[in-house]
Structure I
Amino acid sequence: MFSALSLTLPLPFLPLAQGDIDYEVDRRSDPRLLDQVLADPGTQVMLVRSGRLAVPRGQGALAVTESRRMRLAMLPGRYVLDELRRHPEAIAIYLGAYVADEPVTHAVALDVTAVGGVPDMTSVVPDSAHEGADDAFDDAVVHSVPSRPVSLLQRTVEGLDWVDLRDFAPHASARQAGQATTAAALSLWHSRQRRCPICGAPVTPALSGWAQRCTNRDDGERVLFPRVEPAVITSIVDHRDRLLLQHNAAWKDDRLYSVSAGFVEAGENLEHACRREAGEETGVRIGRVRYLGSQPWPFPASLMMAFKAEAESTDIRVDGEETVNARWMTRGEYTAELLAGRMIAPGRATIARYMVEEWYGHDLPR
């Protein structure tokens, strides 16, 4: 019998898993690192705020186009070094170095979420209930114009467009997509974890922006690191090479169909999570699974690990709560649904889209 996994290869490209940067982890603890790097004439600094990225004015509108390129707005390192003295609430993050460049260049992100006089895009810590494994397949672009800028940095912030990583990455170079993914992940973490989760004391940035330090001396001033939430996402095919597509209750657009996904439970391995999620959501039993690839999904802190699986049963029994509909689709049926507008595919920054395209055999119709 033909095995749908026999010709399966790892996904060759994922939009949030790009870049050729050397993190230079061993340098992060050097308290002089950021000053030294920002003083380098070749250092350019990107801006991030509440996980959103600064692009030149007018480029935010390009997110809705298919082929236009976007780029990060960059500031000279020396400019940022001067502004950090005026705005200690800003968080400088050393992203790493491009050691293959001649001369070596460095990448830095400046998180301006807490800069005084520039309103945050979120007045409260956001709820993460709908920002997880299978609730994050749509795209959104957000523009925000702060009021009454005071400093040079605040005026710079006002003059830029701010876009979501999901909208930026499909239009960006590999290098800038990699920088943006890391910066957005760390920015969201810093904006949401404002106190030590153990003792409740305020925290300060540490290790060149990659960690936080608890300010409670009586509790050891522990170092805190960003959390990462493992999630599995599985494309399921049957013995006829049909793909199982499902619509979840959390998705606003009734036409959006994607593949099975969910968070890994404590003490659970990845393969078991794939089988459990498929069973819970659709009632379909799956057998063999094959790894396809992974990419970060910082909304707020997921790591999506993709698998392709063979179905051992084809009867669909959706749970009616999380998953409200599921269908087996041939390539011809899926093409017809997309062209008629009765279905839409996952967003261009998602790993789900590339999993569907792996089964489909080529790029999906736009």
Structure II
Amino acid sequence: MRICYVNPFFYPFHGGIEHRIYNVARRLAIDNDVYVITSRLPKTKAREEIDGIKVIRLPSFFANIYNPPFVWSKNVYETIKEIKPDIIDFHYRWAPNYSYAIDKLNFPKVFTFHNDFGEGVGIERVASFVNDAIFKIFLKKFNRIICISNYIKKRLMKYGIEEEKLAVIYNGIDANGEWNEKEDYMLFVGRLVKTKGIDFLIKALKIAGEIEVRIAGKGPMMKKWKRMAARYKVNVKFLGWVDEKEKTKLMKKSRAFILPSRYESFGIVLLEAMKHGCPVIARNVGGVSEVVGKAGILVDSIEEMASAIKRLHSDHELVKKLGRAGLERVKKFNWDDIARQTMEVYEGVINE
């Protein structure tokens, strides 16, 4: 089978969508002809092969107004048409010229749906709603839609997508972690944007007391949240961006991983934390409960988050119990199974 993944970003850009495409594509490339069509980032090759995946990077324009930035690429339609794929798997809904190109193509099409409708805050939320209103019409033209959580499936059904078009296939992780003794800090890793809810966490820490939380990541809200942490007199250390090696080290030793997001369709970072035996404290939104199960504490309010933080700070046995539960739970999110399920969707579409 000739499979064509389309996403404006791919390695060396590292995000949740890019990790999913890579991990599924490299497994399917063992027995299939697999392409990735993407934008060309600075210092990357126009064409290369990565673990059996044929990567084609197109000349592109970027407007760095958000993370990831807005992107427009040349010859999306022409490049995919030349490949003549048996199936297209599109992963992104904020690059209009990619959407337009795929709309014109007559090959069988799957859309993998990663993020909820209407995510964002302020003007970003308004822009998201406008884009989504247009995209809902476009979405109905796909043969099948892969949802990364049951939460996303229910949301799409609410917006008029037929259930028989929807398949739930979770994100995954290479589950080869182990339990490590913990230190006296807790951790957040992610982009510092409004939807990640660090203000919610800071307010919870004000109630919880003098407990150290390390924030790894960068983004437009860093300065504002630094000022807020100082004003609230909480023990928050902003580490800035950290590489994968440092992130792993932090997760292994953290007493708990905290995810205070306002919106979260899945939360791959939760799997990353659980893989290293790090208990989770997370806001009970979107698909978070589907990921965490009984390997963490889910909360709905600032007061509940403060209570969970205090509890895991003092209860070493609970930290160990939840950490070990996480190590077992991540085994359910296996990339080999996810690749097999994805291939079944492709075959079903082609044989319709």
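See the values below:
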{"item": "For 60, 42, 39 (Cα extents along the principal axes in Å, calculated) the corresponding structure among I, II", "result": "II"}
{"item": "Test item: distance in nm of label points 7 Å out along Cα→Cβ at positions 27 and 171 calculated as 3.1, pick one of I, II", "result": "I"}
{"item": "Comparison of I, II by mean count of other Cβ atoms within 10 Å over residues 235-242 - largest value held by", "result": "I"}
{"item": "Of the structures I, II, the one that 15 was derived from, the read-out being relative contact order in percent (Cα under 8 Å, 6 or more apart)", "result": "II"}
{"item": "Label whose coordinates, when percent of Cα pairs over 19 Å apart, for residues 43-186 alone is calculated, return 52 (choices I, II)", "result": "I"}
{"item": "Identity of the structure behind -6500 (criterion: helix-only ellipticity at 222 nm (-39500 (n - 2.57) for each DSSP H run of 4 or more, over all residues; to 500), calculated), options I, II", "result": "I"}
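The numbers here are math on the coordinates, done by the rules we state, and not lab data. In this text the structure is predicted, and so the values were computed from the model without any measurement. Cβ atoms are built from the backbone, for glycine too; each structure is taken alone.
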